[in-house]
Each structure stands twice: as C-alpha cells, then as structure tokens.
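S.K.: Following this line, the structures themselves.
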Structure P
Amino acid sequence: WEQLPSMPSARGRCAATAGEGRLFVLGGTDDNSRELDAVECFDPSTWTWEVLPRLPTPRCGCAAAALSGAIFVVGGRRDGDKLATVERFDLRLGLWESVLALSGPRDACAAAALGARLYVFGGRGVGVAGNQTLASAECYDIRTNQWTTLPSMPQATCGCAAAAAER
C-alpha cells in the first residue's frame, strides 16, 4: 500500500469511480453531516488531486460509474430524502447535466457500467414502514436514454458495491 496525497476536502458516505485513467470522488457528507456537492479527481500520472465542477445536487450515499467519456452519479440522499435523480458529467466539456431519473428513489445502492449501459443495484428505497432494503436492479442505456427494470437480485442489499469487467 502507498499513501496518496490528501484529498482537497475530507468526506464520508461519498461515491467513487475510475474512468479515463483517473479516480473520481463525488458528494458525501462533511464532519457536520451536511451533504456535499464537491467533486474531486486524482490523476496517478501527476500524483495530484483536481477540484472539478460541483454536483448540481448535493448528495451522500450515492453511487457513481464511468461510462463513455462521462461520470454518472445516481441516487443518494439529500436533506433526509432519498433521491431518484441521475446526473452526468461530460469529461471533455466539463459540464453537468441531468439525465432520465431512476424508477424510484434509492440511496446506498451500487452502480457499474458495461458496454453502453449503466447498471444500478439494491440500496434503500421508500417502503410502507420507511426504509426498505431493495433487491431491485435497473439498467440505463445511453443510446436510447431509457431505463429498463432488470430481474430482482436473490437477496435485498444496501451499502453494497459493484464492478464490471469486459471479457
């Protein structure tokens, strides 16, 4: 293990993903449990952190994935409410935009990208008794701008992680 330079801002409950040879850290909470809109990027070729344009929606407990020259941030929580929103950061243009929302709010979910699709798994949604751990999964196709509901996972899960690898 080798210690990296410190991030520009400390945080917990953030999302992270790797893309285009860099590591991106998005959202989270500060020491006072306030949701953050901070986005930072570590470049291992220069061994430096860069502060990127802020998230349009501050959030914690979100998931992130890199796909086709962009970083997607999915779901999470803001001011105690779970989010269904999805935002996309174009790495070339340096701009954020909203894309089609999830089918319902979820935080503490996992996301991974494969091919031209963004997959989102599990998390916590809003149930009859409040928090409901989810077994649901959905897939966003960047070519059609559509979400598709996938078969449910065998076990509901939250606070999980996902990764994808090409064969």
Structure Q
Amino acid sequence: VMDDPRINKPFFVPAVDSAKAREGDKVVVELGDWRDPRDLPRGRIVDVLGRAGEHDVEMHAILAEFGLPHDFPEDVVRAAGSIRDDRGGTEYAKRRDMREVPTLTIDPEDAKDLDDALSIRQLDNGLWEVGVHIADVSHYVKPGSRVDQEAVSRATSVYL
C-alpha cells in the first residue's frame, strides 16, 4: 500500500529485492525505468523500515519521504563523543547558578537531548519570574567543527 495517494499502481519489485522485506513491512522503493504508463512501474527496495504502523517505523517513513537523515555519519558521532564537559572552574563563575530553582524540561518524553526547560518562582517583591532555559550548545560545539558542519547541513531539529 502506497503512502502517496498520487501513486495508484502497484510496483513490480524483483524477487531478489523482495527477499529483504516481509509481508506487512514498510519499505522505501526507488522508482526504476518506467517508460510506458500501461506497464507496472518497476522499483527496487532501498530500505526496509520495519513493521508498518509501528511508531518508530512511521517516524522513519516521514524522514525518508522528505529526504531527512535519521542517523548521523560515524565521523560526526566520534567527534561529538570527543567533546569535553568542561563546566567546572572558571565556567561556573561566568554563569548564574540556577540549580536551586525548580526546573522542568519541556522536551518530548523520547528526546535524546534535554535542552529546553522552564521554571517559575515568586520573587521577594511578590512578582513571578518565569525562566526559559535553553542549552548553550555553542559552548561545546565550536564553529567549523565537524559537529557544527553537520548541524548547519541539517539546519533544524525535527520533532515528530
């Protein structure tokens, strides 16, 4: 069953490609040569996403539909893993310590990066302060680094 309602014909996929998937799997098919509209379009399976209807599979399908990457290149993963956590010492002196203020993240439950948070507290003068806390990624990701280059190429986070 096609996700795109504009495609109203089944694809012919050679048996060698079909062996990669099972009945009920959602797959990404690359359209092959299709010169005569009376014939079935030929395609090849380029990715087996998993069982249709499963949350992660459907999320991956949306990413594939719009050409968005799901995984990071291995060199980017290595570069991210080598970023040092240097929050101590002089870095603390430059920042306002908010650790005593009750704060909660507003990221989705399945988020891999908890980088957005809110807080609220009553000030001594009776007014309320609402805090919007956003991670300072620029402290860790240096301009021109491999991680920065990948971030620029992706341009945005996609929350599904």
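S.K.: Quick check for you: by volume of the Cα convex hull per residue in Å³, which of P, Q is greatest?
M.R.: That would be structure Q.
S.K.: Taking -6000 as the value of helix-only ellipticity at 222 nm (-39500 (n - 2.57) for each DSSP H run of 4 or more, over all residues; to 500) derived from one of the structures shown (P, Q), identify that structure.
M.R.: Source structure for this number: Q.
S.K.: Comparing P, Q, where is mean count of other Cβ atoms within 10 Å over residues 106-113 highest?
M.R.: P
S.K.: Then there's this: Supply the structure label, taken from P, Q, corresponding to distance in nm of label points 7 Å out along Cα→Cβ at positions 42 and 114 with the calculated value 5.3.
M.R.: Label of the originating structure: Q.
S.K.: Suppose you compute distance in nm of label points 7 Å out along Cα→Cβ at positions 2 and 138 for every structure in P, Q: which one lands on 4.1?
M.R.: This value belongs to structure P.
S.K.: Given 8.4 as the derived value for mean count of other Cβ atoms within 10 Å over residues 90-97, which of the supplied structures P, Q does it correspond to?
M.R.: Q
S.K.: Among P, Q, considering only distance in nm of label points 7 Å out along Cα→Cβ at positions 58 and 74, which has the greatest calculated value?
M.R.: Q
The numbers here are math on the coordinates, done by the rules we state, and not lab data. None of the values given here were measured: they were computed from a predicted structure. Cβ atoms are built from the backbone, for glycine too; each structure is taken alone.
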